[in-house]
Structure P
Amino acid sequence: MLKIYGTSLSRAARPLWAAEELGLRFEHIPVTVADTRKPEYLKVNPNGHIPTIDDNGTIIWESMATTLYLSEKYGKAPFWPSKVEDRAHAYQWSFWGITETEAHMLTIARNRMLLPQDQRDEKAAEAAAQSLKVPLQVLEGHLKGRDYLLGSDFTIADLNVASVLVLATFVQLDLSATPAAKAWLDRCLSRPSMQKTLEYK
């Protein structure tokens, strides 16, 4: 059986969400950051990070790799695109989410929510918010006239990018300048599969 290590309060939300969207049976193994250096966990992920998945002996780590693997192995069109061109765009947007937005999102989260009050740096948070304006405008421009990243259907590309941008809701990032992107994010996060994912603490 598929095993997913981590919790919905971490990047493990990504494979958990993918598994729910795909309707897969799986065993959730709650692993917190504090558990990741334990010898038993390092046997499945020597990097000491979450998430990790174990699909009947095939072990995959790195969150985007886990979701792309699950959707390619178990998904069908349109969630896993049938055309190689559309799959390329799914990879493109998935990596875009990580490279263009995630670091800025995490900087805001650390300095507005996660760090002790006396260690927070609002200037760093504001600089990160400013840095997000350009990629969010790229997303906005792409989504005008589209319901989802690849067209009219929710795909793995949407799940992957929304799983990064979900942090915007926690840090109360102002998305009023990108209404198409905000509407898209709301559509993605309101899916029953995402609501179910939040239960895996």
Structure Q
Amino acid sequence: MDSEILIPPGLVAGVDEAGRGPLAGPVVAGAVILDPENPIDGLMDSKRLTALRRDVLYEEIREKALAWAVGHADVEEIDRINILQATMLAMKRAVEALQTVPDHALVDGNRCPDLCCPAQAIVKGDSRVAAISAASIMAKVTRDREMLSLDVIYPGYGLAQHKGYPSKAHIEALENLGVTPIHRRSYAPVRRIIDKQ
């Protein structure tokens, strides 16, 4: 990893998000500055890891990274400014929350938010750059844990299982139980159910 990407000198923050596709809950971004003197084995795109492995790496990142932070954009923001802008906002918040200001940011995807430092977008960065992989893990674990908490507040929707993604069970629950305050009204499947009811 990192071999084919030219990593800029200085403190480099990896940035990634989790939760663009779900019908419910926030979009969460992670930002991580890894410590070259304290490497972490097994970093990769969070979607390719088991939940257990992600949890272990999450704790290791918190312990070994020079700096880490997460940022959120909530459902109201997603509905108001759209998911792309909300994702950029969550990423900006994550970078701004870092205890150390980075010299450069490497962002997963094909565009960068407006940040306090120079930034470069890297397509499939979460499987190509260790710091972006770490950010992906921080974002995914944080969001998954929040969805477990929301499952207790809004039982019956299966949020603990599908984490808000549009599974068959989730759509059926929406049709039977109605739309909650944590559902994204700007998303077509949710809007269709609101229109029907």
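Tabulated values for the structure
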quantity	calculated
Comparison of P, Q - label where FRET efficiency 1/(1 + (r/R0)^6) of positions 32 and 56 (r between Cβ atoms, R0 = 25 Å, to 0.05) is highest	Q
Ranking P, Q by FRET efficiency 1/(1 + (r/R0)^6) of positions 112 and 176 (r between Cβ atoms, R0 = 35 Å, to 0.05), the structure that comes out highest	P
Ranking P, Q by relative contact order in percent (Cα under 8 Å, 6 or more apart), the structure that comes out highest	Q
Answer label among P, Q for the case where mean count of other Cβ atoms within 10 Å over residues 40-47, calculated from the coordinates, equals 12.8	P
Structure (P, Q) behind the derived value 4.3 of distance in nm of label points 7 Å out along Cα→Cβ at positions 104 and 152	Q
Which of P, Q yields 1.00 [FRET efficiency 1/(1 + (r/R0)^6) of positions 24 and 144 (r between Cβ atoms, R0 = 41 Å, to 0.05), calculated]	Q
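Bear in mind that the values in this text are calculations on the coordinates, not laboratory data. Only a predicted model underlies this, so the values are computations on that prediction, with no experimental measurement involved. Cβ atoms are built from the backbone, for glycine too; each structure is taken alone.
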